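Trainee: Pasting the structures here.
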Structure I
Amino acid sequence: MDLVDQIPTRLRRPVSFLLRAKTIFVSVSCMIMALTFFFVVIFRYILETDLFAYEEWLMVICFWLFFMAGSLGTYDNSHINADLLSQVLQNPLALRIRAIAVVLIELIVLLFAVYWAALMIIDEIDSYPFWQRTIALKIPFLVARLSILTGFIFMAFYTGLRLYVLIATRPDAALPGADQKGGGQC
């Protein structure tokens, strides 16, 4: 069962909208990256010139792509997981406690990451008008760094939703295998 189907009804529409928007953004960003590298090859090897400062705006797209895709991975519960304990434990109560503990620790770590990312953004804003900028296009680093804060906020939000679902739903919903989309890991 998908996470959006298990959260409170009033949150389903906004969460679904955010997921669709991020999925579209990630898809378009991947196409932009592919097209950019295609044109870099055309410019460099056929026209024997360079595509001016493509690295600078592509860096911004890559940052946003990485953190939005990371938040989608957090929502799907498909991020890297080295959990062997769920394979060893047989007791449903122990599995439920383990699942809640893992998600709670993940949420705590993400909340620290949100805090540090917010401090980074505040520090960046405080340095105005002496912002760090890219060399050629003068794109403020703030644009790429906002993706870090935004991505961690979304990751913490989805992890918080997962924790809510684990605590609020019936015990068997928290067991490994109940969440087929995330590979059976809670």
Structure II
Amino acid sequence: MGHKCFITFKTEDAAYKKYILEELDVDMIDKSLNEPINSDDEDYILNKIRKEYLSDSTVTICLIGTRSSENLGWNEQRFIKRELQASLYNGQGNTKSGILGIVLPDMYASIYTGSGICSTCGKSHNYVNINDSSTVREFSYNYYIPNNKCSWAYDDHYCVLVKWDDFIKSPNEYIDKAFDKRASEISKKTKVRP
């Protein structure tokens, strides 16, 4: 069964959004937040974004490209940050969305940097650089939710992460995984504004 998706992305990555909309069998809401909402009331802002932009979407797809990092600052990232905050927000008449991060090809080498032996447990871990230099904090925090362990298993992540090449082979499989996280135990530990 398909889930309605909303895509948050940087303008530079619009071609990937277009490909998802036109080439893949994905049920999409094709809206983006392009104007700031003038209010100091955070709950009002997030409710308004959920109602007017995300409406009945249940999964937010976050395209992770070279312009997606927290380090670029609030002004540069304000729309992506707001869209992810609204996706994670449990408001009146709204439940949070699953979050699916798609790593675009030009970010593979920056994010997937191999593996190594952990000095804490002695086991091998894969290095996945989801941090302020690759994504906004709303994504990275909810991917690496603090767990007092030396690594994260699949159940320790709220956000689901996939490479573009894997996503386009089986988009609904990954959308389903993100959707299913909404009912998982880790869902209780997400943060809207980390």
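Trainee: Comparing distance in nm of label points 7 Å out along Cα→Cβ at positions 145 and 169 across I, II, which structure shows the greatest value?
Mentor: Answer by largest value of distance in nm of label points 7 Å out along Cα→Cβ at positions 145 and 169: I.
Trainee: Which structure, out of I, II, was helix-only ellipticity at 222 nm (-39500 (n - 2.57) for each DSSP H run of 4 or more, over all residues; to 500) calculated from, if the result is -9000?
Mentor: II
Trainee: The value 9, 28, 28, 19, 11, 4, 0 for P(r) over Cα pairs in 10 Å bins from 0, in percent was derived from one model only; which of I, II is it?
Mentor: Clearly, the read-out refers to I.
Trainee: Suppose mean count of other Cβ atoms within 10 Å over residues 137-144 works out to 22.5; of I, II, which structure was it derived from?
Mentor: II
Trainee: Once relative contact order in percent (Cα under 8 Å, 6 or more apart) is calculated for all of I, II, which comes out largest?
Mentor: Structure I gives the largest value of relative contact order in percent (Cα under 8 Å, 6 or more apart) among I, II.
Trainee: Taking distance in nm of label points 7 Å out along Cα→Cβ at positions 25 and 81 as the criterion, which structure among I, II has the greatest value?
Mentor: Going through I, II one by one, distance in nm of label points 7 Å out along Cα→Cβ at positions 25 and 81 is largest in II.
Trainee: Next question, about the same structure. Comparing structures I, II by Rg/Rh (Cα atoms, Kirkwood Rh), for residues 9-104 alone, which one has the largest value?
Mentor: By Rg/Rh (Cα atoms, Kirkwood Rh), for residues 9-104 alone, the leading structure of I, II is I.
Taken together, the values in this text are just the output of simple stated rules run on the coordinates, not laboratory data. Computed from a predicted model, the values in this text were never measured in an experiment. Cβ atoms are built from the backbone, for glycine too; each structure is taken alone.
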